[in-house]
Structure P
Amino acid sequence: MPLKEDADVGNERNRVEGGQARSDTVIVQGLRKVYPSRGLEPVKVAVRDLSLGIPPRECFGFLGVNGAGKTTTLSILSGDIRPTSGEAYINGHSVLQKLPAAQKHIGYCPQFDPLLDLMTAREHLHMYANLKGVPEDDVKEVVNILVEAVGLQKYVDRVAGAYSGGNKRKLALAIALVSLPVYLSHYTSPKLILFL
């Protein structure tokens, strides 16, 4: 039996599929992820033909019950997994065709902390800044701004393995923000942060 679509969901699908979301920062069109059956387990449809757009500078809450496909969708947007069908764009870059270009506009904060226990917050942020292509002349300033923004000044030179759970989440957030140098006046392109 097909699922009944909420009116707001249908309106958004029509907006995206009708081409009215072309200027949105994030565009998801007909996204579907199906996991094949394994053993006696049936086929699992994790994301069912999702279409949505997120306009620039909009704060967007992606909500749903457990198993609704939120994590799978965000994993597709970040490039961690490929969809079975459909397409997604971040700032006009296809996550299927031009993933590296799309990823430059993503700060990713997964459910599980992406931390290395023997590295300090400063070392983590410096490493991620280099990986994200922050100009070397700006790295120190970006690191200092992010440390202050998330409140890790007191712990910046302690190894992450010694952090409390809350401080680990702060560092994970700062890592997600590394690619979003909106704190520096000469960085102005719109970005997307994915929180899982």
Structure Q
Amino acid sequence: IRAWAFCDGEHWNALQPTAGQFDERVFQGLDFVIAQARARGLQLILVLTDYFPPYGGLQQYVRWSRGLGKDDPVCTEHFYTDTHCHAMFESFCSAVLLRVNMYTGLMYCEDPTIMAWEICNEPRCKRSSGVPSEAMHAWTSKAAAYIHRLDPNHLVTTGTEGFFGPSSPGLLSANPNGCEEEGCDFVRTLMD
């Protein structure tokens, strides 16, 4: 089962209402979900952030990094080149992966109920942003390495949708309309 392990910013039931600050009540809810999955013999893929803004995600990290309010315009892709955003995300990952579940007594990174960590839901780097798509690939590689240092026992996935990109020009026509502008390159991602 794939489930969110994040909600950032000024949202109802945000796990991380402000950078590096966590709502213990929401964390306990995630503990409960993991414990219940464990009791039922299910495995989870826990998503650590999102490209899209409804639950904070990458845009919220950019807002925090640049001191922007919730209504200020943000280019999500700036996340990929902002080292302060990367540091905040790594801090978040540490808090999640090293958390001790109040119901099971296990750190998340040691819980076999968790099958995998998904770095980001549907990351993309739109060409119109002016940020090179290589920045997204570099960040997902860096994030995966960081997560593996904390937790060498679980799988890590990028969360990309599998669009073809410049590394496989013969397959671009297999993409849904307009996806070649999303800056994703499934084959390139697999090369890392």
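Couple of notes before you dig in:
- Structures P, Q, by distance in nm of label points 7 Å out along Cα→Cβ at positions 29 and 77: label with the highest value: Q
- Which of P, Q yields 18.6, 58 [Rg and Dmax of the Cα atoms in Å, calculated]: P
- Of the structures P, Q, the one that 18.5 was derived from, the read-out being mean count of other Cβ atoms within 10 Å over residues 45-52: P
- Of the structures P, Q, the one that 43, 27, 22 was derived from, the read-out being Cα extents along the principal axes in Å, for residues 5-84 alone: P
- Which of P, Q yields 17.2 [mean count of other Cβ atoms within 10 Å over residues 117-124, calculated]: P
- At a computed 3.9 (distance in nm of label points 7 Å out along Cα→Cβ at positions 37 and 61), which of P, Q: P
Throughout, read-outs are computed from the coordinates displayed, never taken from laboratory work. Quick caveat: nothing in here was measured; it's all calculated off a predicted structure. Cβ atoms are built from the backbone, for glycine too; each structure is taken alone.
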